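Before anything else, here is the set of structures, which you'll find just below.
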Structure I
Amino acid sequence: MHLKELQIDDERKLVYAWFPAMFTRVDLALIIDKSSEESTELIRDIQKIIDKTERTGNRFDEESEIAFLNNAAFNQPVEVSEKLFKIIESCQDYHKLTFGLFDITINSVNGYKHGMSNIILDKVKQSVQFLHADILIDLSGFLKGFVLLEIRSYLLKKGIENALINLGNSSILAMGNHPYGNGWKVSIAESTDNQEIVLLNQCLTSSGNKRITDWPVIHPKTGTMHESSENISVITNDPALGEVLSTALFLANDEEKIQILSGQDAQIINHI
């Protein structure tokens, strides 16, 4: 972890920290009135929140809860943690909201395309069951938004209302204000003219195929890489919803975009 502090006035300081996590770089800027020791402990708590979420939902970690579920849930219910159950349940709802364009089973084995409709959740037992052997859950397109929700909740409980949390430039949460202005000015990922916007208690989420280091976006209805080279960014108040919408809207045609955005407090701000 790398951490720097800048005194703003007699009481407040800007704490900046960064560290690697979630296959990317996490950058944090917090306006706080705490000692250096308390600042360090706070950043370490955020690291723990991220680490715990990865141990729950990172399928590439063989010791994670989702890896165990993927290996054990075919034709038998597997009891899971409250967190994982909540995540999968939310993803089922988002799958319906996006007309199937957001799909956490997109990387299922042998190109299996009906995973979402063959995952059975039991709220009483808090269990998950797969009805097909090829189903595999991949939460990579959702965990950043979910963990931003958890970080926001944690910071608010600590009385911190002004902060910027950046997960690899693709998922950015702005809380309150910059110390010298209203909101937080951020750059839009992959915009051709380095476009900047101001976020005020909002999240900016981006999806696309432009960066060759990114994993390609797979279309759930064809099973092939979505070949568009465009990038799409979405502003929302809910980081988890933003993660879902940026993926779904990147894949959607014009009519689907209108239907998905209907009734949602979200705005497409970059579509190149």
Structure II
Amino acid sequence: MDPHRPHPRVAVFDSGVGGLTVLRAVRRRLPGIDLRFLGDTARLPYGTKSAETVARYALQASARLVGDGDVAALVVACNTASACALPALRARWSIPVLGVIAPGADAAVRATRSGHVGVIGTERTVASGAYAEAVAALDPAITVHARATPLLVSLAEEGWLDHPATDAAVRAYLGPWFADPAVARMDALVLGCTHYPVLAPAIARAIAELADHPVALVDSAEPIAMQLAEMLDVGAEREGEVELLATDSIDRFARVGGTFFPMEGARIALVDL
């Protein structure tokens, strides 16, 4: 597909609704672009699956989104899939395939002054070491501290954004972690799961109690949107169409997803992979 056609379409996928935070950033920066999003809600979370399974799921999701050939770029709005499946996706498709880890690592390197960066994410993302590798490629002097915080995905999917259980879970994860003096030196924390930006207030509250200095929360969504804006020639004379697909529980997807992305005017459908 010619990326300079009048109305290019960008495809975005995630294991659940978290990738809608990336979709929101793309929509805000490129309102004229057509967007197609798939949340693989039937098989979430990806973060507890093997790397091989995640890669298989990612290829299936991308085939549903890109199969008709009418897509200018594919965004993997899932840290776990970005860590496990980017090579397979780039080998499969001839269009640009963007992951969220490299932009997040770049933003963290730019943000840190102490040389200590933290990453919170799913078990699979943390185990992959993908952020440490990406940061080391940019600045090997920076130390990366990673912490698996898988329960936060479920809390975000439940829509418990401002809830005592969410505050308690965040403190339970971060409190013992910040007790390590090296970890406590971090001044940039990567939200290494696309579900986590909606929990940023709870995360910021916990950090304010634990750290004696400001800690920047780093989100990959805006850097991804900026990459797409540089790649695609999109006019502002129209409002782009939005198609939202889910593999299970379409009513729940629409209800919870509304806290991540404005659903008004979007076409929502249930699909089978």
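Nothing in this text is a laboratory measurement; each read-out follows from the coordinates by a stated rule. Just so it is clear, the model here is predicted, and its values are computed rather than measured. Cβ atoms are built from the backbone, for glycine too; each structure is taken alone.
As an exercise: Kirkwood radius over Cα pairs in Å, calculated from one structure in I, II, equals 18.6. Which structure is it?
So the calculation was done on II.
Relative contact order in percent (Cα under 8 Å, 6 or more apart) was computed and gave 29; which structure, I, II, did it come from?
On the way: I: 16; II: 29.
Label of the originating structure: II.
Quick check: 0.90 is what I get for FRET efficiency 1/(1 + (r/R0)^6) of positions 163 and 251 (r between Cβ atoms, R0 = 30 Å, to 0.05), calculated from one of I, II. Which structure matches?
Computed on structure II.
Kindly point out which one of I, II the value -9500 was derived from, the read-out being helix-only ellipticity at 222 nm (-39500 (n - 2.57) for each DSSP H run of 4 or more, over all residues; to 500). Can you show the working numbers first?
Details: I: -9500; II: -13000.
Considering all the candidates, the number was obtained from I.
Consider the structures I, II: one of them gives 0.70 for FRET efficiency 1/(1 + (r/R0)^6) of positions 123 and 155 (r between Cβ atoms, R0 = 35 Å, to 0.05) as calculated from the coordinates. Say which.
Going label by label, the one that fits is I.
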